[in-house]
Structure I
Amino acid sequence: MVDGLPLILLLLAAVGFIVFATAKLNLHAFLTLLVAAYATGLIAGLNPTRTATLVTDGFGSVLGYIGIVILAGTIIGTALERSGAAIVIAETILDLIGEENTPEVMAVTGSLVSIPVFCDSGYVILSGLGRSLAERSKLSLATISVALASGLYVTHVFVPPTPGPIAAAGILGADVGLVMLAGLAVSVPITLVGAKWATTIASRYHIDPDPDMTMDDVKAEYGTLPTPAKSFAPILLPIVLITIGSIASYPSADDPAFVSGPLQNWLLFFGDPAVALIIGAFTSFTVVPELTEAVTDEWVSDGLTDAAVIIAVTGAGGAFGNVLSKLPLKEFISNAFGGLGIGLVAAFVIAAALKTALGSSTVAILTTASLVSPLLGPLGLASQWGRVFAVLAIGAGSMTVSHANDSYFWIITEFSDMEAATAYQAWTAGTFVLGVTSIAWIVVLQNVVSAFG
């Protein structure tokens, strides 16, 4: 079997192939990752039969953990989008924070909406609201657009049940509840960094809001809007259940003074990410005034269709990672990097390189998680919290940077009337700042957690 430096060169060649095939040949990430998995195993000297088994086992094991979660999450997102609940969430936050803080309002709104809804879909949903708020607050549309895009982007890469971070948690074996809590701890200040960037840098570029629709028009388009309680429930309920489940799974939970056995089992059941998201999916049906076949069948079918690609890529990433885990990479990495304490930075750099080359944050997250998974020990990230912060470091890298090969880049430019040259300065440069600030904050949080043991 290949080992040592030749193995590292093989790994680099595999990553190079993934970048080239997806970015230049436009080969879908699903096929690219599977080809990379098979080829890496065979070239490394693994038995062909074993290579095939590793690929299928890796694909199935990852999807067995997060497949239901991804599917349920997309159902929730579809319901929020089509019912107008996302608009209600935005208006509720605006009423609480105040119109004078419009950039911050849009950033916070985006960060909440993007937890269950993909950031590009969230941007499309809220773009009309952004125009209206820019007009009302007499701000450049560039300011509001970048603030909104930043908020959506941050939780998209940090907070489950967004597919990227939850898939990375599954691949790395990180506790989803802890990833959620730590992801929120990272997202809050970074969201405000995005709002600050929008008010100081993006505001230099004036774009007339010229709203196509007033707030009343938005309401008319969606019909009867759900109440704030109904709108927030599909997002907040799964978060609460998963958090409680994580608390119940702590070693101290075995103490009868903490929680009794049967109660603990029920808390763990309802706190299971798949169960919690399924409950959230059924809760999302309550956002409409009348439960119809369109909601329970068509919306669900559309959500499942939207989830197919991310599930396929997630499984392929798991297959690639499973092959890598059987190669003698750990010894080489341990000898080369052991004791240097650069594990989080290494994960960040790999994800940033893939993001910059590939354009997709989710693909960058999944690919990097697959690469890092067998190396957690040598990189000093094999502990419970180490795995959690590895997920977040990968998420930080997957923001760095968004440019012309990123579909989200073009959604922002098209829906905000922004020229590409302006977008590079107002948005792309901002994503570099967001990514670097995020990894710095994540390292600080890791040191704080380590200090308190």
Structure II
Amino acid sequence: MIVSILLRLFIALLILSLIILIGFYFRGAFRDRVKYRVKNPLKPDEPEFPYALASTTNSFISNGVVTDFWNQAADIQQARLDAIGKAQYTINFETFFMTPGKRADDFAIALAERAGAGVEVRLIVDQYGTKDISKQYWQRLRATGVKVSFFNSFNWKAPLDYAGRTHRKLLLIDSKFGLVGGAGISDLWDGTQKDDDTQPWLDVEMRLEGEIIQLLEGVFSQHWTFEDCTANFSKQKFQIAEDNKKHHLMLVVPGANPRIRFSPIQNFKYNSFICATKRIWLASPYFLPDKHSINLLVEAKQKGVDVRILTTSKRSDKKPVYYASYEHYGKLLEGGVEIYEFQPSMTHAKLLLIDDIWATTGSANFDPRSLVHNEELDICSAQPELVEGIRDTFEKGFTQSKRITYDEWKKRSLIKHRILGNIVDFFQWQL
């Protein structure tokens, strides 16, 4: 009797495994990945560099100026609330992650107050990323006049499409200025919800003005699903156009759930690595490079480029992903790449600094979800104030981090890192 039950369980498990394997096969899990190679790459200080990078990555070229920059979790939350409070006509906000708590409550109060004052408030939230927020929360917002759209709700007609998420964080006020960054609406950022992570998270947000805002209005409208699908452009753009001398060239990299092989975000980051001549500083809380990106970073280091990675420690909010990340350290460390694990708390900043000339930040992590699955939004600019802000954030992060050595990596755990880490890594690339 017991043998018969065990046999049936084994057969059921085998059938389930085959179904999963076939599903991964049809999703392209075993296809060859794109390898980026460039002959005669442009240097980051050459005037043609941003245009070449934009054309190969489907990025938008615009003009704008960073008028403020924050790298403290509490400052980011307050900056968003202050921006909402200044709205007179429109508020457009798109985000991925929200959890119940003070931050979410303060956010709702601010939006409801402006909606009550006659401001048109449109909110796009990811259906999966906000699953912990109650229906009553959204009902109360809608009752005040806030329009809420859930991005990519589950559809039984196309269940695999549910893997596509919007990971963008974009707040636009009156078509006049906007805030772009990577922080969610959650008390996790204050370090109050986990026993091993009691300090505020490291994250960044920037305030933008200029013609780029008109472009970002269009990016927001891509995901707006109500019948009124037009952005509310204001006459501010005419005033902005006359004042372009104060503005800087900016690239908008809107990673869109890629089809087959091309990923704008991945292409942008990899080609930036190839073109770097002096410095590659990369920050990502979830750091899951593939073999090709590892090779690009090691090759850059061998050419004399200062290559450093800033990522989270075991205080990560997704520990299995941390173990998978740690598995990738080996070849990088052996090749001389410096890897720093932020110690005080979780680091959630997504940063890229190339040669102290081009700085990139936004929502995209250096992991398969951001590179090949999610809808993302990064901004790249050579504006000195942005470059300085991102460089200072890196230096702040490095001084509060532990540098991992190759000898230390070789002593990693068999169960957590080698076994669990590799299992998680495989599924991360597919889901």
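Computing relative contact order in percent (Cα under 8 Å, 6 or more apart) for each of I, II, which one ends up highest?
Largest calculated value belongs to I.
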*The value 5.0 for distance in nm of label points 7 Å out along Cα→Cβ at positions 17 and 49 was derived from one model only; which of I, II is it?*
II
*Have a look at I, II and say which one yields 22.2 for mean projected area of the Cα convex hull in nm², as calculated.*
I
*Can you tell which of I, II yields 0.20 when FRET efficiency 1/(1 + (r/R0)^6) of positions 121 and 377 (r between Cβ atoms, R0 = 30 Å, to 0.05) is derived from it?*
I
*If Cα extents along the principal axes in Å, for residues 137-272 alone comes out at 50, 43, 42 when worked out from the coordinates, which of I, II was used?*
II
*If you work out FRET efficiency 1/(1 + (r/R0)^6) of positions 81 and 345 (r between Cβ atoms, R0 = 30 Å, to 0.05) for I, II, which one comes out largest?*
II
*Origin of the value -24500, where helix-only ellipticity at 222 nm (-39500 (n - 2.57) for each DSSP H run of 4 or more, over all residues; to 500) was derived from one of I, II*: I
_Can you rank I, II by FRET efficiency 1/(1 + (r/R0)^6) of positions 265 and 313 (r between Cβ atoms, R0 = 41 Å, to 0.05) and just name the one with the largest value?_
II
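Any read-out appearing in this document is the output of simple, stated calculations on the displayed coordinates, not a laboratory observation. Because the structure is a prediction, the values reported are computed rather than measured. Cβ atoms are built from the backbone, for glycine too; each structure is taken alone.
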